[in-house]
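I've put the structures underneath this note.
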Structure P
Amino acid sequence: MDYIVLGGAALCVIGLLGIIWCIISVLRDRKADLTDDQLKDRLQKAVAWNMGAFMVSALGLMMVVVGVILG
């Protein structure tokens, strides 16, 4: 069960890095001189990546919990 916990922890870290990347990307886009349409397109892409990163992190947390319960 240690492998499930370690794999879940790795997924959590990957998800957290994805969330941090989304935050940095959005902050850079807001500071750039972009038109409203360009900014809207980039923010929509960032929201999709952000939701994916949250999903990966949540799956990792589920794996950690299952590994702890079974172990």
Structure Q
Amino acid sequence: MSNEGTQFAKLTPREKEVLQLIAKGLANDEIAKTLFISRHTVKNHITSIYRKMGSRNRTKVALWAIRYGLISID
């Protein structure tokens, strides 16, 4: 498994859901409403995603996930 795949595998199912919504272009408020969680919880998930994927850039992690086919934006 590639390093990218290993990083993605570390994400929890909820973090993967949040990442997919980020890749679809949703803002934190929209993600919170979609998943029925608080904005604070969304921020915590995003912080964890950044840490696990080694990036603090929202666009970069979204593009990375799409590029490697780890999420679908359909």
For semi-axes √(5λ) of the Cα gyration tensor in Å computed as 34, 9, 5, the structure of P, Q it came from: P
Where does the value -20500 come from, among P, Q, when helix-only ellipticity at 222 nm (-39500 (n - 2.57) for each DSSP H run of 4 or more, over all residues; to 500) is the thing being computed? Q
From P, Q, which structure was relative contact order in percent (Cα under 8 Å, 6 or more apart) = 64 calculated on? P
Computing mean count of other Cβ atoms within 10 Å over residues 30-37 gives 15.1 for which of P, Q? Q
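Rule-based calculations on the coordinates, nothing more; no lab input. Given the structure is predicted, the values throughout are model-derived calculations rather than measurements. Cβ atoms are built from the backbone, for glycine too; each structure is taken alone.
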